[in-house]
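In what follows, structures are represented as structure tokens.
Laboratory data are not the source of any read-out in this text; all were calculated from the coordinates shown. Note that this is a predicted model, so its numbers are computed, not measured. Cβ atoms are built from the backbone, for glycine too; each structure is taken alone.
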Structure P
Amino acid sequence: MILIGERINGMFSDVKRAIADKDEAVIVELARKQQQAGAAYLDINVGTAAADQHETMRWLVETVQKSCDAGLCLDSQKPDVIAAGLKAVKPGSRVLLNSAPLNRKNDEAILDKYMDMADSVEPGACLIALCMNTEGVPQNIDNRVAIAAEIVQHAMERSFDTQRLFIDPIVLPVKVPNAQVQAGNVLAAIEQISYLADPPPHITMGLSNLSQGAGERSLINRIFLAMAVSRGADSAIADVFDRRLIDALATAELLMNRQLYSDSFLKVYRNHH
């Protein structure tokens, strides 16, 4: 499982304060501890924490790179903010761009813009693409899969390696009225997306979105992640500090025969990640 640490995000109060105060120590500590907890990539999202998102993205990238060598997941729906962050990335770093819809009403070429930026990185960045189009987030299985298929087809037409592509079927908060059915729809979509190409694209998700505003957040997240692993998901943007979540993930991967069994499989998993 490719874990992407979620905590360097301006939506969190400690990160928002650190951005306002230019307090490098907070960001450095979050970066270092997330990598130690098993994050392969660190999501970096300015959010609404700063008026100058370009400069703040650059500052966050530079600060994170002072503390660890984890991959960088530059997260913004604004391509120019991503571009600002890319300018600060050290040569040879592992980079993941997050995230591009298939298209937008005001920008039909948005996916190409993100792919162009990914291709500009040496030896090539990975890209999270959302199952979202001009009509918004699909509300059923078939539309999610259809959008994913269009994304994969477009990548192939551009010779964009599907192993550099992460498809996000978009999980919605289970607490939102009439949204509870979407968790099952996402699971069914994940299973079908796994067969869109050979080798298949990676499948990821913003896991914590599922439990937003709900009680028992950790329980909801870890059960869904285990279910998603059983359907073919191999990545998640998640709280890597949640030990019970990581234990559930390790067990799910064991039961799906992705990890060798031993009596100390949890310890082995933590040490390996």
Structure Q
Amino acid sequence: MSRLSGDLVRHQLPTYTFGQNVVYTEQTGSTNTELKKLARWGAPEGLLYLTEEQLVGRGRLERRWYAPPRSSLLMSLLFRPGDFIQPNQAQQLTMLCALALVDAIEAETELDPRLKWPNDLIWTDGKKLAGILTELELDQERLSWVIVGIGLNVNIDFVKLGQEAGSTGKSGNGSPPLSKKATSLSMILGRDTSVDRLPILQKYLANVERRYEALRQGELPHQEWSRQLAGLGQPVAVVGPDRTYTGTMTGVDENGALLLEQSDGSVITILAGDVSLRLS
């Protein structure tokens, strides 16, 4: 499998900000954790932290994420949007990055992944293709920085790998094998996709910069994001922190909160939870 590097990422990269500064490492614990340290030390907006192997990668709810070396895109991007995004709007950057990644995958592979609220990319069979973790820090009531971390399964065969990689719980917890929950570009396409990592990454960075400038001009991503949601217009169950909600998914609001229509026609807004989909 070919390796990445900061020089390769920057070569002919059509951006001014995102990806022009790169921290590249063969191995790290978590790209988000390392980039948070740099953000607190004053790192510039657009800094990309990129690794080939992530030992203690994290997802939502502190779920762990591991991928074999050089098999995935494991990266975090630094945003400093405090002059035009409020803290309660930070999910707009999650939506922006998810859409940028979908566009990059489609441009390189002609695949069209779907979005699963609040922060996953999935394939048509419901298996997870990528996860996103957004973290932020405040300076009083203003955003100091936002970090969006992404793990994209590129060239992994989860059937062969078994329980050695991917999003796993504690061993022995009775959860289904990874091949039932996760997929990769190579599994979908039926070929080696290691050569696709660099062009997908470069397209992603270019898409982020374009969409970020549009967001700065007031172009919100929520309507486009809603249209690509898996389960849109279908009955779903949403497991929240304190209860389970059921209803018809109608989209998200401008800040990324899920909109769920109840049986009586009323619409409730859900800020956090896990969606259970019924995919045909």
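Below is a table of values for the structure above.
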item	result
Computed 27, 15, 8 for semi-axes √(5λ) of the Cα gyration tensor in Å, for residues 149-212 alone - originating structure among P, Q	Q
helix-only ellipticity at 222 nm (-39500 (n - 2.57) for each DSSP H run of 4 or more, over all residues; to 500) derived as -14000 - corresponding label from P, Q	P
Answer label among P, Q for the case where distance in nm of label points 7 Å out along Cα→Cβ at positions 53 and 141, calculated from the coordinates, equals 4.8	Q
